[in-house]
1. Could you tell me which structure in P, Q was used to calculate relative contact order in percent (Cα under 8 Å, 6 or more apart) as 21?
2. Comparing structures P, Q by Cα Rg over 2.2 N^0.38 Å, which one has the largest value?
3. Work out distance in nm of label points 7 Å out along Cα→Cβ at positions 147 and 579 for each of structures P, Q, then name the structure with the largest result.
4. Quick check on the output: -19000 is helix-only ellipticity at 222 nm (-39500 (n - 2.57) for each DSSP H run of 4 or more, over all residues; to 500), derived from one of P, Q. Which one produced it?
Structure P
């Protein structure tokens, strides 16, 4: 049968359950957009910048578990989207990057947008597919989606030559089958990153060894990341069975319910408060599941996991990579935890350690007492704002953040009961993530309130995407945390250098920007107005209108993360360089 390439692509997207295709149409893929207009289930969303398209697709997965599509034209479309693709790659988020290639049927050189896209994007993707015929196209897309989802998830790139869209193709497609998994025979995979294509199960001997180590531990610590999100019930069962405190990575927030008496902190090293550091240091074993001990999550590798360390991750290159492990296991988190629980079954729970739980409860209370105390100036106290957001909007609320101080404030202050509620750019750490990610999350989860916590510097990068929200009727609430600085960098500069350089922002009229893109606008000057402003923002958003809240944020109190990462980074420097840093800051402080 003869079909356009667009019809073939849309058929594959529908059967893979892809709900959204984010992008900007161009001359090379107008036939694809024509086919999308007739789709039963794939919604094309016009963005203002392709960087935002990839952030939106990223957030759809994190918020809903459904993979979305970033749909880009050749050349500039792809390079604009690279930041979001790299974020998805480093944060293990599956994404279909549907690229378009130049025409391959003309024999002509120097075509519009002609660059080697496969070489550009290959380091940031699990795989690159380049189908050359209509018959290969459908299978390539199905196989690409399967590759993106399986094993350690990540983005994949499919480059569709423009002539496959422009000219009708001979293609025999299988009978329509909703939700069918990817099929083999997809044509050539021209690049593949070193990530396993599928998960592995831990063998019996490994599970026996893990159970034995846990059985012999009197005071274990659990450390869990986003890789354990689908196994969160097993994490909870094991923690209660062992009566073990649980720390999480940043991306792992909510994998263990943060209102549970065994929840310790998002982290346990130098970037944690004293009570969490003390409790972790007294443990005699660490079981780390679905995490990588990456630089950001550990605040500059500022952790010392209690030994022995049992490290489990689906990617075989991860366990034991940054910290030596007594037992390094490449396995699916759920299968591993269930195998361990089966081996520990019948032994009975250890019973609650009331002293441990009291230390945790009192430690959190002490931290909150410090956080909620206004630090002067009459501006909005971050902990007051974040607690009120959760109280007023409820536990279903999804929060998105940007790279910067707002991420670490939210990571520390928010208390989440389940994963998929804290969407943050972690390991690639892109500024500009919060606003488009909020739009993607709201499109994927219209039933949930969605709040973007955007730094005032990051807002300048992608804030115009609120125009997309207004056009699509997406009621997101964007709280712009305004201190008129690049807060995280300014704090690092002030702490380490006693001088701020190129980190102060020129002022801008946020109310005028909101009006220009069709968003509602609300000012928020102090703590007394917090609850009322949140309710007003929620009312605007409930009507399908985006709303911008100008928050006069008080950043005078450093986050635990900021304090910890400075100590970690300075502590790893050679002694002479450390003295140079400290001496320079001291001299500048004394001399003004």
Structure Q
């Protein structure tokens, strides 16, 4: 099965605030799932009305697999045989995708629910079995005599649908193994997923954080979601307590977290070596046909432009009026008294208004998603942390939030709906084989939504303090999405290179590297507290190797696209909406070029740094007035 973004969870860890649902219930405890009002829960019944229907499709896939295996050794017989095999494989993959996302999204509602844990285990095993059953397909296609595929494409017009897929398969020929070897690798899929699975259960279900006292002296249970409001608190004692509570908890199991991450890196190294790639980095980028120079460009360009970030740290220290700037001061807004509550219903309207430059059709689909059960809004006990957009071909897109009534949550809503509408347009306009966009493109639409929303809010506000807050938020977006993710990317590159040299990855060594990078990125004004050294163990994206750099490239592309939409109007909007329909029907670099952005150049990233510097200048000027 093609591993494109439609089949992958598009996860984004955003800081949020305390859940308003808990406050509404008059309790400081995180509410149970059953206590969340129905209108704020997603409707997974649109995929399967009940578990019985899920079981029927599960059994159907199991019964289809022997039919797929019957084509083994026969793909060179005729064009019709090859077509039938590919069509059957895609039918199995389409149904399996629905089974997979339903089981996992149900488990994400409450990660401690053993019923849905069992479903995820079963569907993961089934997916591995399906991959194993079709593992012969690519090796057999590559083993066809030269010219045979071209002949088949002429003989069978319906096979033309697979032309780009077949060409892409041939491009990766030297990395595809024999049918037997591919089957063995496919059977290893469930084992290979173990580090990520263990990490998810450990950090989402088993890891318990302490209680701390909020600004009013009331005891509050700490969680990843609640940490976000505490780390933004104007009360420095609250920020410090939350910081020590969170990272102290991770540090208490650093050996387990280190071993789990080490296993994940070794998995990456194993797969790259067995598929004849020089490195895990090249293996990860090759699936999107992205040259490694694009990755190196990210790290090098940011390293060459750290001065604006250092200047921002100097301004933050000065604005906060503190003698030392610590890591627990990073997220506190410079303008705290405009951090007003924005209830979810109001947040939806702000998003709709902010995205009007994308046109009537786009806006109508947004409203459809907001009213027809696409979104799971509030935090509950055991719910997966962070936010994401998911779904698959044949389902509506879904959004998981942990909405907490902040400006940041409004941007998160816009971000995740950007993913969802990208999927919506792609699924609507492409056949299954090309319906998923690549991971390289995954963050472009989501971040374009954020950029347009920010432009709308900055133009709308007439209040100086609110404008200061928004400028600060804009700077924070670039700090966290460009600078911070580039630091993550550099960490991943160094860690994998270390593993490929045969050097051990110990928790202490990983923490020392993390500390060193923080010192370099944040500069001389920042006191890098030792507690933050364990932060590498808090990043779930590291279990999808070399994913995070795409946040950087996606943000740079989105900055360019949003500016084109606002400045050019209809022509740029048309190019952008066309971009959303492309799926994976062309190479990612080419799809972006058609939309108006060349990511093989450093220019989009350099332009983003210029935007950062411009907004920093505006913020400094306003603060002086």
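1. Working: P: 13; Q: 21.
Here the read-out was taken from Q.
2. P
3. Numbers: P: 5.4; Q: 4.3.
With respect to distance in nm of label points 7 Å out along Cα→Cβ at positions 147 and 579, the highest-scoring structure among P, Q is P.
4. Numbers: P: -12500; Q: -19000.
Answer for the origin of the read-out: Q.
No value in this document is a laboratory result; all are computed from the given coordinates. From a predicted model like this one, the values you see are computed outputs, not experimental measurements. Cβ atoms are built from the backbone, for glycine too; each structure is taken alone.
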